[in-house]
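Structures follow.
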Structure P
Amino acid sequence: MLLWPLPLAAELSSDDYHSGAAIRSEAERQQVQALIEEARAREAERARQRAAAEHAAAAEQAAAAATAMARRPRGEHLVTVHCSGCHPPERLALARHSHLGWGLTLLRMRLLHRAPVPLADLAPMIGHLGHVQGASALRLTLEYGLAALALGLPAGWLWRRRQRRR
């Protein structure tokens, strides 16, 4: 149920829009324009100061980040540079491998996924990851055991084949 069945009409006239403080002379007009220009100049100066302060803060933050990055070990720096482009830090923090496992993982990333990791950077990265995010004893045994099987089975098969031919 509507309280007002008919649309309401505005009870304003065009006189209600005038403030009554109209500029009456050219001197007043120039004075008001000067005040407006001063206010605009102050606002522009504040905006310049804010922009300069933001720029200085960003430069200081970038310098602090560069300093912190320079203090980090080379392997950690390389892992951050090469791995964080594709992997979030949480994923790297959860992964645990031996040095062999990290080496194979980095080679797989480089060869199969075309990760732009130079060969010269692999050794420091493997060393860092193997030291910081090493595997448990069980995982270590499994990784090296599987590597031994992967290398030993074909070698054993070849040796056995040679023995049969003699």
Structure Q
Amino acid sequence: MGGFVLIRSYEPLDLKPLRFTSEKDLFFVLVSPDFEAPTKKMRAALAAEIPMAHHVWNSSQAAALVAAVLEGDVVNLGKALSSDKVVEPKRAPLIPGMEAVKKAALEAGAFGCTISGAGPTAVIDTAVIDTAEKGNEIGEKMVEAFLKVGNLKSIVSVKKLDKIGARLIKSM
């Protein structure tokens, strides 16, 4: 996984690479259930209007996430990632077993867990942890929860954050 990038603006495009400065490693536990989540359906689940309190909360969590990245703080990065009050509460009920999967990840020691993506065939539950070994343990608990509660088979992979980020490796 190639670093963090803050998108300041889409028009004009303004990208700000963020460096995870910690001496610690950061791992993402990616669990992909055998479940289709059409973008149109997942977007339709979102509220047309957001209460001001939820907007303020999510904005503060976005700022906390950026601060955690810049400070190399894996615990607060996970907390910020897990604190959505706008999107996840609307989409999670559409994913069989999602609540149990998040609970399993956090109980197994993940610093945070959230839904990532809403494409035509992909929903990935993402958990944040600081060791690959612990990530594998957490991933297995998440897979078990998807199967037991959501009746969904899933696959898990644990990916280490590439602290350098996206770059050209070889030119044609």
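Laboratory data are not the source of any read-out in this text; all were calculated from the coordinates shown. Computed from a predicted model, the values in this text were never measured in an experiment. Cβ atoms are built from the backbone, for glycine too; each structure is taken alone.
Out of P, Q, which one gives -0.75, -0.89 for log10 I(q)/I(0) by the Debye sum over Cα atoms at q = 0.11, 0.13 Å⁻¹ as computed from the coordinates? Corresponding structure: P. When mean count of other Cβ atoms within 10 Å over residues 63-70 is compared over structures P, Q, which one is greatest? Largest value of mean count of other Cβ atoms within 10 Å over residues 63-70: Q.
Can you spot which of P, Q the value 12.9 was calculated from, given it is mean count of other Cβ atoms within 10 Å over residues 39-46? Derived from the structure labelled Q.
Out of P, Q, which one gives 16.1 for mean count of other Cβ atoms within 10 Å over residues 87-94 as computed from the coordinates?
On the way: P: 10.6; Q: 16.1.
So the calculation was done on Q.
Out of P, Q, which has the highest value for relative contact order in percent (Cα under 8 Å, 6 or more apart)?
Values: P: 21; Q: 35.
Greatest value across P, Q: structure Q.
So Rg and Dmax of the Cα atoms in Å, for residues 47-94 alone, computed for just one structure, reads 11.8, 35; which one of P, Q is that? Structure of origin is Q.
I have -12000 for helix-only ellipticity at 222 nm (-39500 (n - 2.57) for each DSSP H run of 4 or more, over all residues; to 500), calculated from one of the structures P, Q. Which structure is it? The read-out comes from structure Q.
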